[in-house]
Structure I
């Protein structure tokens with residue numbers, strides 16, 4: 001492909017040049033970029049030169065449209081965007097992008113990607129562009145959402161990846177924003193899981209040292225009756241990275257595990273969450289569960305932008321209902337056959353707390 005220039009407001013997308021290796025080398029010393037791109041640290045100059053040479057080669061063999069992103073005024077290097085895996089017969093390609101650390105916060109990847117996508121759909125006649133990112137890279141996922149990509153799901157593997165696709169009619173215009181809750185959740189789940197103070201207890205990320213206490217709690221007949229099998233400690237970081245669920249260990253003031261509380265974000269409506277909890281038999285009836293539930297709902301409203309947090313429990317689980325009511329949840333009614341467990345369906349109570357409720361304050 002011949003030398004290419006695509007204007008994009010205060011940005012310019014242009015063909016790669018061998019001299020760009022110096023800026024690539026400097027940018028790739030950044031630990032965030034190195035982490036998500038799985039680069040060697042320190043990143044050697046020879047690898048930067050090879051990267052630029054590969055981009056030039058891909059363009060030369062019409063295997064990709066790969067361009068450097070620079071400032072339109074002074075030519076300062078800001079990042080990279082490309083359409084690779086070009087299949088013009090099928091009309092498909094895959095979008096990739098990254099920005100230099102000194103360009104973050106300026107939406108360089110979003111604006112440059114939108115310009116390249118517009119060019120690809122128009123000039124190349126592409127019918128679909130695919131996208132993928134490592135699960136946990138919420139900043140990259142947010143760029144994809146701002147561009148209009150429809151998230152398809154998670155591709156399993158040693159390294160999980162989100163996958164998405166975009167057709168020409170779904171490409172957004174400049175300034176498009178997803179739901180405010182989605183933006184807030186990207187910021188929260190893209191950072192480390194916090195520790196929350198809930199009066200008599202604390203909520204922190206589960207740890208390996210909690211396993212023995214969890215096993216004892218789930219060996220209790222009452223726990224098995226209402227909650228089934230135990231929740232593996234390993235699930236917590238995975239669900240946090242996916243942005244789907246915050247799983248907390250509930251601990252006493254000596255940091256001993258006394259229960260689990262979790263808040264799951266609705267997959268269809270990011271402004272709705274659902275809580276679950278378990279307290280070890282030895283720690284019940286001390287107000288631990290209601291304190292944890294109340295704090296978890298407060299955190300969901302304040303940090304995740306939720307407007308409704310709901311609770312469900314199988315009809316007959318009076319202990320769970322009592323805890324929910326003490327935490328400030330309003331029991332709304334009964335949902336028939338709404339819970340599924342071990343191939344069977346059960347009636348359940350449902351309740352909620354809204355961000356506008358007095359209890360939420």
Structure II
């Protein structure tokens with residue numbers, strides 16, 4: 001049990017002494033006895049609740065601690081690690097590197113967020129930077145260096161609002177125009193992207209063994225990332241991303257066409273490669289082939305990822321159930337699908353009402369006929 005010792009003649013005569021959970025004696029001085037008593041009660045209560053925090057552990061600089069936390073992360077994709085490095089280096093560490101963990105307060109975080117907004121950072125960028133800052137301070141709480149993270153008190157109103165990004169939806173005619181303008185070597189890639197909704201990294205990592213010609217299935221098991229010019233292949237982030245997609249016959253024909261251009265193809269080989277036989281690089285493909293084809297056909301802005309949006313829109317227009325669309329696109333939840341494409345589903349409400357009215361009237365007519 002801690003105790004208070006009074007040493008007269010000092011600016012802070014009331015000394016609180018206690019033993020921390022590690023068995024070390026600690027002390028802190030106060031000018032008023034009431035403050036010393038309150039501190040002692042707080043210390044003993046935190047020890048009983050197993051929430052005791054040694055104030056000296058919070059003196060470590062944020063920069064040093066964040067480096068330690070990030071170095072201990074496992075199962076992190078190279079692209080994610082590289083992205084986080086950029087955020088810490090350019091947006092977080094300039095303001096917090098030298099600050100002790102315990103010195104970071106809510107006002108410091110709010111001031112930093114406002115500074116990022118004045119710099120012109122996009123809302124998504126600011127939110128991601130905040131997420132990374134909060135993750136480090138959350139670890140500091142778990143590590144008993146902080147009693148509470150100041151980020152826990154940041155409200156949604158303190159963060160910039162992310163406006164819905166512009167999505168381009170190509171109809172069947174526009175996809176045809178784009179295909180006509182595309183270099184013949186990459187037409188199969190665009191056909192498969194439009195008909196499956198696979199992301200560029202998923203298509204670039206698609207292997208021959210992942211295509212089941214007999215059952216008309218494409219298994220999405222890997223992804224490709226390009227980090228600082230280094231390509232890497234590996235498992236997809238989420239279980240939902242690892243999926244099997246049914247495809248129409250013309251997709252299999254496009255895959256066959258892509259493979260027929262090469263002399264020897266094994267089951268481990270990639271389905272889509274560059275003209276030189278090397279794996280696809282998004283930046284090279286976009287600059288040399290995608291952008292010229294877009295400019296010559298449907299016109300900008302149009303990203304390769306918009307083929308994925310177009311696929312989803314065509315499925316909605318065909319009356320496909322949202323749950324099926326979710327699984328085809330590899331979304332983790334139906335909420336993601338509805339949040340992204342909900343505005344397309346809105347037009348189907350009138351169709352549902354009309355269909356219900358028809359079914360209702362048919363039933364009424366059947367009942368009248370039966371009565372006669």
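One of I, II was used to calculate distance in nm of label points 7 Å out along Cα→Cβ at positions 156 and 236, giving 2.9; which?
Computed on structure II.
Here distance in nm of label points 7 Å out along Cα→Cβ at positions 292 and 316 was calculated and came to 3.4; which of the structures I, II was it taken from?
Comparing all candidates, it corresponds to II.
I, II: which one has helix-only ellipticity at 222 nm (-39500 (n - 2.57) for each DSSP H run of 4 or more, over all residues; to 500), as calculated, at -14500?
Corresponding structure: II.
Looking at structures I, II, which one was relative contact order in percent (Cα under 8 Å, 6 or more apart) calculated from, given that it came out as 9?
Working: I: 9; II: 13.
Considering all the candidates, the number was obtained from I.
Work out the source of 7.1 here, i.e. which of I, II gives that when distance in nm of label points 7 Å out along Cα→Cβ at positions 44 and 300 is computed. Let's see the in-between values first.
Working: I: 5.1; II: 7.1.
The value was obtained from structure II.
Here Rg and Dmax of the Cα atoms in Å was calculated and came to 24.5, 73; which of the structures I, II was it taken from?
Computed on structure I.
Mean count of other Cβ atoms within 10 Å over residues 140-147 was computed and gave 17.4; which structure, I, II, did it come from?
II
Comparing FRET efficiency 1/(1 + (r/R0)^6) of positions 4 and 124 (r between Cβ atoms, R0 = 35 Å, to 0.05) across structures I, II, which is largest?
If we compare FRET efficiency 1/(1 + (r/R0)^6) of positions 4 and 124 (r between Cβ atoms, R0 = 35 Å, to 0.05) over I, II, the biggest value is for I.
Where a number appears in this text, it was derived from the coordinates with a stated rule and is not lab data. The model shown is predicted, which means the values in this text are computed figures rather than measured ones. Cβ atoms are built from the backbone, for glycine too; each structure is taken alone.
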